[in-house]
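Undergrad: I've put the structures underneath this note.
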Structure I
Amino acid sequence: MKWRVILEPDVETNDWAVWCPELPGCVSAGTTQEEVLSNIQEAIELYLQPEPVELLPGAVICEVTVG
């Protein structure tokens, strides 16, 4: 799956910041564009990992498709 990411240079440190607009709070940084792209790829993978969910007895888990 492809995700849009925004790379922004920091003029004071010459580092890069990167964030994914579709995933609020999914951000990273690095010293080169190559490093920052690798870092945000890892951040997205971690962001998308499902959290364990504690369910009440009788609860049902379903999936829906949107779009």
Structure II
Amino acid sequence: MINRYIRAIAGTFIVVSVVLAVYVNLNWLWFTVFVGVNLFQSAFTQWCLMEKILFRLGVKKERDSCTV
């Protein structure tokens, strides 16, 4: 479940920052870059700040599909 939240939050951040870049200021694209870099590094390091934040907020991690 936590992976769904992370994907939804990252997607929302990207869309909102692009809209803000178009209508407010191009510097909002730096936020898009920040989100993208964090997604990229988490693929290799298996560490994600948003996962830590969501875990502290009470979102449970998924169980393995083979676990009863």
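FYI, it's all coordinate maths here, none of it is from the lab. These numbers were taken from a predicted model, which means no experiment stands behind them. Cβ atoms are built from the backbone, for glycine too; each structure is taken alone.
Undergrad: Out of I, II, which structure matches 20 when relative contact order in percent (Cα under 8 Å, 6 or more apart) is calculated?
TA: Of the options listed, only I reproduces it.
Undergrad: Comparing distance in nm of label points 7 Å out along Cα→Cβ at positions 7 and 23 across I, II, which structure shows the greatest value? Mind showing how you got there, number by number?
TA: Details: I: 1.7; II: 2.7.
Result for distance in nm of label points 7 Å out along Cα→Cβ at positions 7 and 23 over I, II: largest is II.
Undergrad: From which structure (I, II) was helix-only ellipticity at 222 nm (-39500 (n - 2.57) for each DSSP H run of 4 or more, over all residues; to 500) calculated, if the value obtained is -23000?
TA: II
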